[in-house]
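Several structures are given next for inspection.
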Structure P
């Protein structure tokens with residue numbers, strides 16, 4: 001079976017006791033260890049909804065879609081590793097003033113050629129000069145809510161930070177670990 005990968009990450013401004021960060025955190029923490037396809041669809045539907053509702057705070061982001069099997073598997077593994085590695089992680093909270101950031105990541109290993117894969121491929125067919133426009137990025141975020149999990153072989157979702165005190169600084173986002181993030185204009 002061949003695969004495609006679809007991944008999206010947002011970096012949004014946050015602040016202590018931010019209800020947006022708290023909602024994303026609670027959404028992830030409330031998931032059972034094993035989920036049905038319906039539960040997964042609900043999780044990602046709600047995640048996309050929270051991002052759309054707080055889209056004005058999104059300053060940076062990245063999205064990927066690759067229909068090449070080898071690249072898809074390698075990229076999915078890379079996105080998954082972002083959840084379990086502490087590459088470049090600060091050992092303590094930062095006390096810098098605003099702005100502070102959260103990152104929220106979702107990645108999907110899709111069955112290549114499936115209805116969800118075809119829909120994502122069509123949605124991600126964006127001219128190069130429009131890739132990082134705010135309206136286009138929002139359009140890509142909306143695609144997450146339409147994924148049928150019968151077409152998904154693997155998925156991952158994670159939030160950085162898990163604790164307000166570890167919110168990312170602009171200096172953190174300037175490190176090599178976050179070079180892939182683009183400014184959303």
Structure Q
């Protein structure tokens with residue numbers, strides 16, 4: 001993979017491990033020659049992962065809506081910074097620029113962005129891998145919810161496997177690079193759901 005999109009918080013979170021994980025993710029991307037695509041901000045975990053990539057000699061590409069640039073949230077030291085008109089345009093461009101997606105700890109925006117790209121993979125709009133960096137169990141409740149939705153037959157088991165997860169950046173990036181796209185139709189017959 002040449003580029004990975006990272007979704008993460010615009011805050012640091014209460015646990016110092018989140019900041020450390022963001023820094024390690026940035027360093028690992030740069031060491032593996034993988035470019036970072038992210039939301040373009042200089043705050044929170046977003047800023048940490050971008051700074052870590054740049055400090056390790058890597059490339060960081062930001063995509064930021066004009067409304068947030070005006071609030072002085074733009075990271076001014078990036079390799080590239082794309083200013084767009086809306087959040088929808090931001091997400092579309094980030095997806096187009098990336099070959100895989102990773103979510104670090106974050107809030108509503110992080111959850112929404114990650115679930116959207118997983119849905120796009122499930123629907124066959126793209127065949128890009130999606131992974132959670134599950135720092136100190138941060139994503140355990142979300143993973144439990146995905147498992148519940150699978151048990152309740154809202155998600156097919158084969159599509160549940162679209163959400164990759166690991167606790168260390170290097171392991172997660174390996175899972176993304178080894179990802180095999182799923183070609184099973186989301187709209188299977190009920191009798192097929194158990195396959």
Among P, Q, which structure scores highest (criterion: relative contact order in percent (Cα under 8 Å, 6 or more apart)): P
Highest-scoring label, criterion being mean count of other Cβ atoms within 10 Å over residues 45-52, among P, Q: Q
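With helix-only ellipticity at 222 nm (-39500 (n - 2.57) for each DSSP H run of 4 or more, over all residues; to 500) coming out at -13000, pick the structure among P, Q it was computed from. Spell out each step's value before the answer.
Working: P: -11000; Q: -13000.
Source structure for this number: Q.
Every read-out reported here was derived from the displayed coordinates using simple, explicitly stated rules and does not represent laboratory data. Please read all numbers here as calculations on a predicted model, not as lab measurements. Cβ atoms are built from the backbone, for glycine too; each structure is taken alone.
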